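Structures for review follow.
Please treat every number below as a calculation from the coordinates, not as lab data. Note that the structure is a prediction, hence the values are computed from the model and not measured. Cβ atoms are built from the backbone, for glycine too; each structure is taken alone.
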Structure I
Amino acid sequence: MNKEERVSLIKKGAGGSRKKMSVTNNGNVYELNVFSYKDIENLDLPTQQVLLSNLWRTEENVMIYSKTGVGKSWLSLSIAACITGQGKMNVCDWENEIIRKVLLVDGEMSVRDYQNRLPVLIKATDADPEKVRENLEFIPRQRQEQYEYFTNLANEENQCELIDYVKSRGIDTLILDNLSTLTEFDNENNSESMKLFQKFLLRARSEGLQTLVVHHMRKGKEDDESYRGSSVLGVSLDTILRLELPDYGSPDGTVTFNIIDEKKRHSATHSWSIQLNLNTNEWQLYDTYHQDLRHQMMLDIVMSKMFRTQTDISEVLGLGSTAISKYIKEMAIAKAGGESLGRTSKDVMKKVRNTLYHVKKSKLMTSDEDVYKEASKWFNKRWKITVAGEKTNKRLVNIEQLANAQQLLNLQQWYEEDDDF
């Protein structure tokens with residue numbers, strides 16, 4: 001397709017006008033339509049339709065970005081299931097009204113991840129699996145017959161080829177996961193470089209398409225929470241969502257993150273926290289209650305002086321040693337019990353290690369069997385837990401505190417009376 005044809009393709013959906021204005025770029029002359037208010041008033045424009053209520057409408061561009069591993073691909077794939085299978089995410093008040101055909105262009109993820117994740121997300125969004133199969137298409141980098149070249153959406157020719165393909169297939173919705181793997185910039189922080197991709201978003205919108213872009217957070221300073229690349233990218237976006245992990249990570253068996261509205265062109269912004277429960281295959285509002293309770297349980301276990309090592313804790317709780325190590329570390333980061341146990345997480349961890357060490361010394365003559373028996377008896381009087389998964393992949397599903405709060409050890413008193421902790 002030559003440049004003249006591309007320009008006419010863009011102008012084709014513009015509505016037409018008697019008035020023209022010429023602009024010149026690199027020796028090439030282009031004509032721009034000039035509209036009077038009467039022209040605009042009489043334009044026969046298609047009615048904007050809702051892809052997902054309170055999030056995305058036709059001819060709008062959306063971006064989701066976060067650090068690596070937070071859950072942006074889970075969320076974007078969940079959105080794809082909603083739009084192609086008439087699903088909903090009640091926790092976000094997002095619901096599809098009219099099914100659309102979606103093309104997901106993926107430059108990074110394993111196809112196996114889609115095999116594993118889509119059944120979970122179809123159930124989590126209450127989408128129709130047959131409709132998802134019919135309306136969702138993929139172009140994955142991983143499963144191509146050649147690996148020399150994929151696509152570069154900073155390249156004008158590749159942009160037009162993608163638009164031509166989706167229009168030929170009756171597709172009007174694009175999900176691009178992710179920007180870093182689907183574009184090749186000389187310098188992504190340079191506004192002129194980013195304008196190459198911005199031109200694609202504008203071109204796609206003019207052709208009646210809507211695009212969801214998945215992107216990464218900028219690396220560097222901890223307090224810099226902006227997206228990678230030039231801020232000029234945000235100009236062409238109607239909605240920008242930033243995802244963040246909760247302060248103390250995701251609870252076991254969930255994909256958990258905070259959603260922060262950074263930009264919403266047509267409504268007020270707000271933030272909320274959700275989690276995908278992989279045990280029940282449902283999206284839920286995230287409540288820190290269970291996580292706080294887990295911190296309290298781990299602290300109670302260490303304070304009990306019934307356990308010599310993390311292995312003892314693993315045996316009694318029926319969880320892998322990796323999980324126990326993670327729980328203790330997160331309990332220390334959260335500084336459960338307040339500053340009476342130390343001002344920093346390092347202080348708390350030091351006291352945990354010291355306590356376990358002294359318990360181990362005091363039980364040198366006690367068999368493993370007796371230690372587990374006594375510790376299990378103590379634990380079962382105070383806590384009830386539900387565990388799911390297999391072997392080393394077991395995880396906590398639910399925690400119930402059996403002992404009354406007043407029956408738990410007084411942290412301040414216990415700390416003052418015990419020099420070992």
Structure II
Amino acid sequence: MIKLRYSFILIVLFCLSIPLNLAGQKRGVSLERAIQLALKNNIEYNAYKLKVEESKALIPTALTIDKATVSYSYDSNNMAENNHPLSIFGIEQSFSFPTLYASQYKVTRSESELSKSYLEIKEKELIKNVTRSYYEIQYQIGKLMRYRMLDTIFQNFTKNVEERFKKGEAGSLDVINAKAKHQQIQIVMNDITYSTRLAYRKLRLLVNTDTLIVVPYREIKELQLAGTDIESNPGMKYAKQETELHRNLLKVEKNRLLPDITLGYYNGSNRFVGAKNYPSYEAGISIPIFFVEQKARIKGGKIGIEASEKFEEHYKSSLILRIEELKGELQKYRSHLDYYYSTGRQMSAEIEKEAREGYARGEIDYYRFVESIENVTQIELEFLDWMFQYNNTVLELNYLTLE
């Protein structure tokens with residue numbers, strides 16, 4: 001395997017153009033710390049947390065009671081025993097049927113639970129995106145380190161060819177090919193540098209902190225697949241709760257057919273000699289006579305439940321299909337990694353060993369040496385690509401199946 005001597009801090013300085021005195025003062029941020037910062041500072045996630053608090057605050061609105069009616073009446077024909085008219089003060093309050101309040105409470109609770117479930121979805125999505133950006137930075141730095149080494153080798157190779165050309169031992173075509181190859185490597189390095197900067201921007205946006213984020217380089221290792229239980233999928237939980245919300249909304253509409261209850265208290269009196277208090281009480285119910293509107297709402301509610309169940313079923317089918325697709329991709333990358341572990345790694349080490357020893361003994365020229373090292377680097381780069389894709393697939397599967 002290629003021995004890499006480039007330090008992490010030089011790579012970071014190269015990629016991000018960080019001033020030396022500033023970079024030297026910053027320590028690498030671990031993935032766990034990056035996730036903590038994101039959960040604390042991410043603007044979108046905090047907005048959804050506020051939506052959860054809003055839904056909790058609205059739960060008591062289920063007990064919606066109309067305003068009380070306070071009245072005063074005076075009728076000169078309404079005489080008291082002292083032969084003077086009564087002044088009547090009254091208060092009247094209407095209530096919905098008690099079961100309506102109970103059903104409305106279930107709706108507000110369901111809406112609050114739905115908001116919590118959506119927050120869980122956004123939390124898992126945020127963790128996934130932070131993890132992906134974090135590993136992408138390490139992946140890009142790993143590629144850049146290998147190309148930096150290759151760049152140094154081709155830089156020396158180009159000089160070697162130019163010297164041989166001056167001596168008449170190489171043709172102009174050899175010089176052009178060497179320079180062209182060196183330029184190709186530099187173009188790829190520029191592309192990797194841009195991708196690294198972009199990954200850093202994504203990570204900073206997710207973490208949303210003024211602190212300089214520096215990801216320490218580590219060789220990429222395989223992530224572990226946590227499980228494949230679709231019932232733990234946050235989207236499945238959300239779909240089920242949405243269906244339950246529609247059922248509770250239907251119960252509210254059915255309860256609106258029940259009568260309202262009205263209670264009243266009135267007291268009549270006057271300010272003349274011999275005045276008395278004449279209290280009276282009233283109780284009544286409001287019965288709906290026209291049912292067209294409410295029947296339409298109930299019918300619409302039933303259709304809404306059926307539609308929600310269909311969406312839930314479709315989501316589950318799509319989720320199963322997506323998981324199967326990801327498993328297929330995972331198996332593909334798994335076979336590539338197994339090839340590297342069983343054959344590619346050993347082959348890479350042997351090519352490098354033979355190339356270095358052969359060049360040291362004078363058995364091969366510098367051209368053959370460079371060609372061999374380029375093959376070794378290509379094997380290592382392919383391994384990095386496979387590992388990165390494998391880990392991305394694991395991340396997606398874990399996001400879809402972890403509770």
Structure III
Amino acid sequence: MDIIITGIGSLSTGSQNANALFESSINSSVETQFIDIQSHKGIISVPVNSIEENLINVNGLEQFNKLDRTSKLALNAVSQAWHNSGINSEQVETNKIGVFIGTSRGPVGKWEETYKRQMSRKRQLPSFSASGTIAAISGSVSQYLKASGPSLTLSSTCSSGAAAIATGASMIYSGACDIAVVGGVESVINDSIINVMKSAGLLADSNDASKSCKPFDENRNGLVVGEGAAFLILESYQHALKRKAHPLAKLSGWSNGLSQSGKVGVDLSGVSIASTILNSLKMSNINASDIDYINAHGTGTVLNDLCESRAINLVEGLSSVPLSSIKPITGHCLGASPALEAVLCVMIINNNKAPHTANLKNIDEKLKINPIMESPLEGEFKNVLSTSLGFWGNHASLVFSKIS
């Protein structure tokens with residue numbers, strides 16, 4: 001059974017939709033900025049990729065105004081993808097519409113607000129009992145779409161968005177759903193989360209915010225935290241054909257795995273991630289040599305980029321494939337990043353152009369990969385691979401293909 005993508009939508013730094021995400025990536029529009037946060041040492045400045053309030057559409061979403069920012073970002077991107085798909089809710093079986101959303105941290109804004117109210121002895125708001133749940137994200141989306149099928153919020157750290165995409169595709173494959181709304185969302189630009197990541201030594205250190213994140217560069221020294229949301233509408237080929245949908249691409253393969261590498265999750269051998277990549281290729285019924293572009297996880301941390309490059313080198317024929325990372329453009333949006341990059345992969349297939357990695361000046365020779373540098377790569381992209389890695393060893397691989 002072929003799984004077809006019929007709609008996409010996204011929201012990220014400086015990009016209000018999928019077209020804007022593609023253009024920002026192609027043009028290397030880095031909009032990273034410093035913000036001040038409170039730490040145990042006082043006020044410190046850190047680079048982040050946040051979303052400006054004026055990019056968040058609230059029209060038609062007024063009933064959800066008490067939700068966490070995470071859910072609001074998700075609803076924005078879902079609304080785009082749903083309208084892009086052209087689905088008429090009255091002409092489909094709503095109990096066969098599933099919603100599967102990945103997030104690493106969940107509605108942390110509500111949790112933080114709850115804690116602050118408790119510590120200041122303020123009355124807790126009744127709405128927190130529902131809006132503070134992890135399922136508030138998928139539940140609000142299902143309510144918005146009037147979808148009565150399975151509704152799940154999933155977490156596998158920074159591969160969460162890819163896990164949600166794979167889960168939705170599997171539900172269609174099993175016959176449980178005709179349509180799956182899949183993707184990821186994250187909103188973690190707050191003092192608590194950023195302090196935690198800084199204490200773990202994950203954040204980039206630079207005097208120039210726009211140059212902070214530099215994946216694959218020999219001078220890379222960390223990631224930049226971002227926020228965003230991205231969603232895809234998946235359908236079985238038969239269902240899409242029946243309603244005369246316009247297919248954007250095919251999700252031809254997917255696989256999730258976990259490295260036995262502890263809580264940090266960095267398996268420097270790359271063996272487990274390579275196995276997951278091979279599984280997705282096998283499902284796609286293609287060889288590594290058939291891949292035209294790799295959208296790498298590429299966070300810009302020393303160990304992540306090394307781990308990912310070793311995995312790529314273990315898959316015969318993959319190390320020569322052109323690749324890039326858009327983390328300098330979007331920031332690392334944790335569980336939302338795989339979904340943002342999935343939307344980008346669909347755009348690449350449809351626009352015959354792949355972005356280069358911004359801020360990459362001097363490739364780290366230890367990586368043994370083929371990054372696109374200085375300018376975008378033009379050509380036909382029939383098959384595109386996207387990889388994701390996260391804490392606790394979680395990782396995923398997705399394959400997107402052009403519709404024949």
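0.75 is what came out when FRET efficiency 1/(1 + (r/R0)^6) of positions 70 and 198 (r between Cβ atoms, R0 = 25 Å, to 0.05) was calculated for one structure; which of I, II, III is it?
III
Taking Kirkwood radius over Cα pairs in Å as the criterion, which structure among I, II, III has the greatest value?
II
If helix-only ellipticity at 222 nm (-39500 (n - 2.57) for each DSSP H run of 4 or more, over all residues; to 500) is calculated from each of I, II, III, which structure is the one that comes out at -23500?
Working through the options, I get structure II.
Compare distance in nm of label points 7 Å out along Cα→Cβ at positions 158 and 382 across structures I, II, III and report the one with the greatest value.
Max of distance in nm of label points 7 Å out along Cα→Cβ at positions 158 and 382: I.
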